[in-house]
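What follows draws every value from the coordinates through simple rules; no lab data is involved. Note that the structure is predicted; figures quoted are calculated from it, not measured. Cβ atoms are built from the backbone, for glycine too; each structure is taken alone.
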Structure I
Amino acid sequence: MALLGASGAYFLREDEPSYGYHHCPLGSVCFFSEQNGNGDICSWKGDDTDWLAGKETCAWTRDRPVKSVFVNVPDDGRAPGGVEYFRGRDFTPTGIDRTRHSRRTGCTAVRQQGNLAGTYAPLSHRWIDHC
C-alpha cells in the first residue's frame, strides 16, 4: 500500500500497524473493536448511561470487548478534560472497579488515543473536567 503526500510516497510494510483513529468525528469520543482505532466504531458527542439501550447504542459491545479509544476534541480550554468509562450502566463501577480509588474502568483525556486491555466492554461513559 502506498500513501502519497507532499513529500512523495511512503510504502507501508505488512508488519506495520495501520491506524483508523481518523474515522472518529471531531467533537466525539470513539470506541473501537480493534487496536489502533480499527474495526467497528461507536461514537458519541455526549454522555451515555447505557450503551446497549436508548437513543444511541453500541450493539457490537454486547459480545465483543473494546480495544481502543480516541477522544477527538480540541484541547482549547473550553472543552471537557476527558471521558471516564464504566463497566456498569449509569456510571456504576462493577467487579474490580469497585476496589479502585477512581471507581471506574478507565479515563481518556482530550486529544488522546490508545489501545485498551481489550478484555471488557464499558456500558456507560461521561465527559468530565479532568482524568
Structure II
Amino acid sequence: MDKNLFQKVEEYIKNNNVVFLIGNLGSGKTHFFKNFMEYIGCNETINSPTFSIKKEYVVNDLHISHYDLYRDADKSLVKSLVSDDILEGKILFIEWPSNLKSLKKIKRLEIHISEKNNERIYRLLEK
C-alpha cells in the first residue's frame, strides 16, 4: 500500500474525525484500516468489527473507533454510538456507512476501494 495514501488520511484526521471506507464485500476495507493503523504505530491485532459493530483503539493519544455497519444492527443504537464518539472527539472509520442513512450529512473523508487487474484502487473524496 502507498505511504502517500496513509499520509493523506493521517493529515485529514488531524482536523476532522470521520472517514468512510466504501467498497464491495471483500474489497479490502478492513485490510486498509489494519494497514493504516500499523502505519500510525498501532501494535494491536486488528480484526473486523462485523459482529461487535464497533472496536476501539488508542494510538499516540488518538482515540479511534472502527465501525462495521454491514449487519442489520439496531439503527438507533448505532446512531447513538456514532454521535457520542463524534461529540467525544474520537476518530471514526466506518465501513458500510450507507447502511445508516443519517450519516449522509456528516462531513467526512470517503475512501473508495475498488479492484482492477487484481490491484486495489483507492480514491479519496472529501464531502
Structure III
Amino acid sequence: MNDNLIFFTNMGLAMILAMFGMAKRLRDNQTLKTLLWITTLVGVTGSSLRFFPNMDISLLTTWSFWNPFVYITLYAGLRHAYRLCYQREPTYHKASWFDPEEGRKQNTFDVFVHLFPMLMALIFPFIMQKIFQ
C-alpha cells in the first residue's frame, strides 16, 4: 500500500467531517454517536494493519487512521461544553463574525468549537509520531 495515499485519505476524511460540522450537519447527538463508533472502527482497523507482516505502513500513516476520531471526539466535547454555557448550538459562517441564517453574532467560542478540532485532527499524527518515535 502507498503510505501517502492512505495518509492523505485519512486527512481528507477528517476534513470532510470538519466541512459537515461547519455546514451545521453535526448538530444531532445520534449522528455524532454513530460517527464516533465508525471512526473508532477506522482507527482500530488502521492501527492493526501495522501488525501484519506483509503490510509495510509507516508509524505516521498508522496514526493518521485516528484523524477522523480525533475530530469527532473534540468537536462533540466542545459542542457539549458550548451548549452547557450558552444553551444553543455553536455556529460558524464562512469565517465571519455574523451568521445570517441564525441572525446572531458569533463569539470566539463558536469559532474555537469548529477550528480547534480541525487543527488537532491535522497535526495529531505528527504529534503522536514525535512522542512514540
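Here are the numbers for the structure shown:
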quantity	calculated
Origin of the derived value 4.2 (distance in nm of label points 7 Å out along Cα→Cβ at positions 51 and 99; candidates I, II, III)	III
At a computed 2.5 (distance in nm of label points 7 Å out along Cα→Cβ at positions 35 and 67), which of I, II, III	II
For helix-only ellipticity at 222 nm (-39500 (n - 2.57) for each DSSP H run of 4 or more, over all residues; to 500) computed as -8000, the structure of I, II, III it came from	II
